[in-house]
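In the part that follows, the structures are each spelled out as structure tokens.
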Structure 1
Amino acid sequence: MFKFLKQLEFALASALLGLIVILVFIAAIMRFFGHPLIWSVDLAQLLFIWLCFFGATKAMREKSHIGIDYLVRRLSRRHQFALECLISAVILVFLVLLAVEGYKLTLLNRQRLFGDSGLSYAWVTAAVPVGCAMIGAALIGNLAKAWPRRGDGHTLVYSRSETETPVAMDL
């Protein structure tokens, strides 16, 4: 099931990126000919917000977020794992709080219009609770994979160990 979700996320993110490129290209061409499509820029911005959350989810799942681990690397693997579990708990609490507040904001913005597009601004703010849920699920997935192997000294929650290499197109 996780493989299907990863494939679905990748397909949606690819479609969003392609659509953003097409919208911006068409907007530039139409502006050149004196007929600007004002709504296309708003729609491209909306899609980009959603694309950012898809990218953040993929980065969390693949342990690709930037981290400064100069001090953490000096800890033993057992202590690194414990620290990452603690940090993961803090991140999950933050994501839940952000998702709840994002949901409230989405409800407040149902009637507000997004620029000249005529779309509800709720489509923009809905990216926050949905994105937080996706990132949280990826982090929980990392925890679930790392927990049974916590004693082997190689598996961490969201930091890559020396034995883990990034997979180029792991769907």
Structure 2
Amino acid sequence: MQRRTWMIAALGAGLAGAGPVAAQKLLATYSTLTTYAAREAAQAALARCQKDGYTVAVAVVDRGGQPLALLRDNLAGAHTSQTAIGKAATAVSFRIDTTELAETTQAGKAASGIRALPNVVAIGGGVLIRAKGSVVGGIGVSGAPGGDADEACAKAGIEAIQSRLDF
């Protein structure tokens, strides 16, 4: 009888401790880009690069790094599509623009091993897209002569939608 009472008391204590855990939220609510917004950003980035004389691919991904939009200039190299997706997804994954990631992961630096991880593209041209301070996606551009030119086109894509994201 005493053992049974002890077991009931232990069970009751366990259930009492479950109260706050049961009160925890089980679903998350977050914002992410729509396909419509991704397409607009990609079109603006591509237009900027074409205006500057660059043949590129532009990819926009959601906050989970999954592609929403991909545009490629007819003359852009075959590698540019996957590289643009990789840049955008890398920015989102590490929550940092790829220009900064490229700098912090150079050989000899503490974080240099990040470059060896699968699907990491630590080259300028991947930029986070934020709305009200939260990451909602990323944009990657590949094919311009240098990461800084890729990044300028990516930022032009973000500028095309930013005012409506922050509204």
Structure 3
Amino acid sequence: MKLPVLDTRRKAVIAAANAFPGGLAYASDFLGEVNLKRFKNRIYESAGVKPLTDDEICTLETEAKTTFLPDYICAMYGGVFVRLPEVADLDNVDIHRRSLRTSVKRGRVDQLLAMALDDGEITAAEAADILAGHAKYLAARHEEVIAQIELYKSNGPARIPSGKG
């Protein structure tokens, strides 16, 4: 699976809308937008129509289980988006699944690096793909660690560092 490198908010919004289960017509209905053409104009930010709000994009992405917009915003600041686990959903099977997903993402980064080095150099496009995959791997690993801490902590909620100071 090729990881998209989204470098604009517009591309992130388009990717989020297109990832919605059932397509744009279902996404439009889900948000209560009656006119599909107007909805498409809002996605593509065309025809002078007001673009989708962050809340609307979040609603679509929550339903589609994607993170294009937060990934884009975090990348703007040199960071990585990490979805915090739902504590109620955690068990040993969930931890195992998270571990497998993390391993797959790390393997994909290694694969991208190996393919890029076949010709002895890494192009800018290859570097962007590698870094996008690496960000996904780091986020998955952090999420996996937080999930294990939450599942196995001994006293009260674990303190999750805010990244400040």
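Quick note: the coordinates plus some simple rules give every number you see, no bench work behind them. Since the structure is predicted, the reported quantities are computational estimates derived from the model, not experimental observations. Cβ atoms are built from the backbone, for glycine too; each structure is taken alone.
Of the structures labelled 1, 2, 3, which one yields 0.55 when FRET efficiency 1/(1 + (r/R0)^6) of positions 71 and 119 (r between Cβ atoms, R0 = 30 Å, to 0.05) is computed from its coordinates? Label of the originating structure: 3. Computed over structures 1, 2, 3, distance in nm of label points 7 Å out along Cα→Cβ at positions 31 and 135 reaches its largest value in 1. Quick check on the output: -15500 is helix-only ellipticity at 222 nm (-39500 (n - 2.57) for each DSSP H run of 4 or more, over all residues; to 500), derived from one of 1, 2, 3. Which one produced it? For helix-only ellipticity at 222 nm (-39500 (n - 2.57) for each DSSP H run of 4 or more, over all residues; to 500), the value -15500 is produced by structure 2.
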